[in-house]
Structure 1
Amino acid sequence: MTHQVIHTELSPAAIGTYSQAIKTGNLVFISGQIPLLPATMELVSDNFEEQAFQAFSNLKAICEASGGTLADAVKVNISMTDLSNFPLVNKVMEQFFHQPYPARAAVGVAQLPKGSQIEIEAILSLSVCR
């Protein structure tokens, strides 16, 4: 089975030795997205809710570049430096996802790249006809 690299200018470029996403068969594995603005590669702001919105926006752009949508997400992993922001994650996530929601994990971490407060990764399962 071949691996296809997914890349879009509508999401931040990789800041390390990884791809934005890899598609293999009908699965797409999206690398963790932090709230960088694609044009500047700088954090959108210090506000957690704005950071969450930007990280989900970056994730959405990669989903679309892969030929899918966020509705194709079967698993989402969220890392946060402060788990007390969990209600805000749910608030922002409701703007991007509709039922049935993907499976999800949320973990607290000590630190994230570039001082981000949130990082989001996902696995998509695309329709076979795409």
Structure 2
Amino acid sequence: MEEKSLKILIVEDEEISRNLYRLWLKNYNISLCDSEKSMYDKLSNNNFQLIIMDIGLPGSKDGLSLIKELKANKDFLKIPIACITSYDSLDQRANVLNAGADVYLVKPVSRNILIDIITKFQT
């Protein structure tokens, strides 16, 4: 598999999931972070074309809040967001998509589905 040029930011607090993404997406240009602060640090220094966001993040802001913030900021508004969550409810799905996420995936997500989503946003 050739190296993929799409720059992807993955926001995931669970180390096991981050390690799995690192393994699955080793041929992609990914950056991983585990919190709101590290996400904004990476966003300010890079030009990402896709964000993969966990919704169930610990701390003062969960993934839903971060999606709303990103979509309200002109610098990040156009970056597509694929959210991955263990919450599988119609209300949660509607809230996340209404906040501006482009894709809603429920854990566990297979490698093939994740790569299909990335391919969809490849330019």
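Any read-out appearing in this document is the output of simple, stated calculations on the displayed coordinates, not a laboratory observation. Since the model is a prediction, treat every value here as computed from it, not as a measurement. Cβ atoms are built from the backbone, for glycine too; each structure is taken alone.
The maximum of FRET efficiency 1/(1 + (r/R0)^6) of positions 21 and 109 (r between Cβ atoms, R0 = 25 Å, to 0.05) over structures 1, 2, that is, the highest value, falls on 2.
Consider the structures 1, 2: one of them gives 31 for relative contact order in percent (Cα under 8 Å, 6 or more apart) as calculated from the coordinates. Say which. The read-out comes from structure 1.
A value of -7000 for helix-only ellipticity at 222 nm (-39500 (n - 2.57) for each DSSP H run of 4 or more, over all residues; to 500), calculated from one of 1, 2, originates in structure 1.
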